1. For which of 1, 2 does relative contact order in percent (Cα under 8 Å, 6 or more apart), calculated from the coordinates, equal 31?
2. Could you figure out which one of 1, 2 the value 40, 22, 14 for semi-axes √(5λ) of the Cα gyration tensor in Å was computed from?
3. If helix-only ellipticity at 222 nm (-39500 (n - 2.57) for each DSSP H run of 4 or more, over all residues; to 500) computes to -27000, which of 1, 2 did it come from?
4. Just checking, which of 1, 2 has the largest value of mean count of other Cβ atoms within 10 Å over residues 29-36?
5. Given a value of 2.1 for distance in nm of label points 7 Å out along Cα→Cβ at positions 5 and 37, point me to the structure among 1, 2 it was derived from.
6. Where does the value 3.5 come from, among 1, 2, when distance in nm of label points 7 Å out along Cα→Cβ at positions 157 and 221 is the thing being computed?
Structure 1
Amino acid sequence: MSSENKKLKILSYVVFFMVLGAFAMVLFYAPIEQNMGIVQKVFFFHVSAAWIGMLAFLVAAVCGILYLTKKRMIFDPIAFSAVEIGLLFTAIANFSGMIWAKPIWNTWWTWDPRLTTMTIMAFTYIGYLLLRRGVDNPEKRARFGAVYAIIGFASVPLTFFSSRLLRTIHPTIFGGDTGDMAMTSAMYQTMAAGIVAFTVLFAALLWHRSILAAREMEIDALRAQTETLEFGEVQDD
């Protein structure tokens with residue numbers, strides 16, 4: 001086993017215990033919120049997942065900038081992997097938010113500014129994946145993807161600041177009025193543990209997915225070369 005694989009394996013074990021510990025804190029350490037009851041515990045996972053979604057899109061944008069400036073293909077699979085993982089965690093944030101919203105807002109969904117901007121953000125990056133599927137040339141795909149990831153990142157701060165700048169019923173945990181959610185120090189500690197655990201989980205997933213994406217791109221390149229050679233042989237015949 002290579003040194004890189006050993007480090008990734010160790011990181012995977014660390015992630016497992018960190019996420020397990022964060023889950024245990026949510027269940028047994030964080031008290032039940034006095035206004036919302038037990039359903040408020042969903043918010044610990046909701047906030048952590050939303051954070052990872054935005055962090056992943058930031059990583060994709062940074063990789064896009066690095067690709068355009070350094071012209072190194074290594075940044076393309078990382079950006080692609082980050083967007084995939086970001087969409088996964090954005091979906092988790094949306095569905096966990098719906099679970100929380102039903103008993104609190106008496107509806108699964110409302111066109112609140114935070115929910116609306118998060119939906120726009122998700123569809124923006126779905127467009128990124130569709131764009132890549134429509135471009136066969138690896139260099140063009142990487143270049144278009146890099147530009148798209150940079151421009152698409154504008155949807156991330158829009159989503160983050162929506163509940164602070166616009167009239168919204170969505171609770172603002174950090175840097176806002178939390179009067180509708182009575183957060184104690186134990187709750188903040190639990191939320192911090194969840195965010196840290198999910199961040200390390202993101203790093204491990206990104207590492208795994210980037211390796212796989214790089215291998216997929218190598219296979220596509222070899223397949224393209226093989227098809228070119230076969231076409232040339234047919235032309236010669």
Structure 2
Amino acid sequence: MKRILAVITARGGSKRIPRKNIKPFLGQPMIKYAIDAALESKIFHTVMVSTDDQEIIQLAKQYGADVPFIRSKETSSDFATTLDVLLEVVNQYKLMGINFDSLCCIYPCVPFLKGSTLLSAYQIFVKNDIDVLIPVVKFSYPIQRAFRINNNGLLEYINPEYINTRSQDLEPMYHDVGMFYFYKISSLLNDNKQIKYFEMKESEIQDIDTKDDWHYAEIKYSILQKQGFI
């Protein structure tokens with residue numbers, strides 16, 4: 001049976017929203033939502049949190065995640081990439097004599113993520129036997145109609161050839177939702193990865209990078225919760 005690891009990446013530092021990863025979101029520490037979703041999916045052999053912060057370690061263990069080692073200073077810096085963190089986790093487990101076939105990187109600020117979403121995405125990941133699965137959402141407005149502000153301070157179309165094209169005739173475009181990613185561990189350092197998508201709805205996602213984002217997310221979550229969608 002193939003072994004899969006959930007890695008919740010939650011360092012202590014946060015510039016725009018201090019202590020963002022454990023700040024209370026509608027009464028619960030933010031990281032609890034990520035841990036709950038991972039555990040509820042029932043697809044992971046291990047759910048771990050990669051962190052350099054003692055308070056996050058305490059909360060992660062309290063809510064059912066493993067923290068078998070502390071993240072290094074190098075992978076806790078502002079310049080460390082998610083790949084750096086994942087490789088460190090995989091290598092640390094190997095030193096402990098534990099190997100996994102695949103992993104799911106889950107970001108810590110994902111209150112809208114559900115266990116059923118992770119399960120559905122994982123089923124696509126396994127069925128297609130691909131290197132990477134990335135959740136995406138369709139742009140709500142055709143990006144072919146995007147403007148830029150030129151050097152004269154005036155608006156101009158980036159793609160003027162689409163000015164008179166009907167919006168329904170424009171190709172749909174998508175962007176990364178920034179919530180989770182499935183990887184075959186053997187492909188982490190592969191530059192030619194086969195990447196599959198998992199499409200999500202706008203109601204299932206929310207960027208939380210600023211205080212305003214946080215406020216809107218709590219309002220959105222409360223509404224969806226009252227309507228039974230969460």
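1. Label of the source structure: 1.
2. Computing semi-axes √(5λ) of the Cα gyration tensor in Å on every structure in 1, 2 gives 40, 22, 14 only for 1.
3. 1
4. Greatest value across 1, 2: structure 2.
5. Label of the originating structure: 2.
6. 1
Every number here is computed from the coordinates shown, using simple stated rules; none is lab data. What you see is a predicted model; the values in this text were computed from it and never measured. Cβ atoms are built from the backbone, for glycine too; each structure is taken alone.
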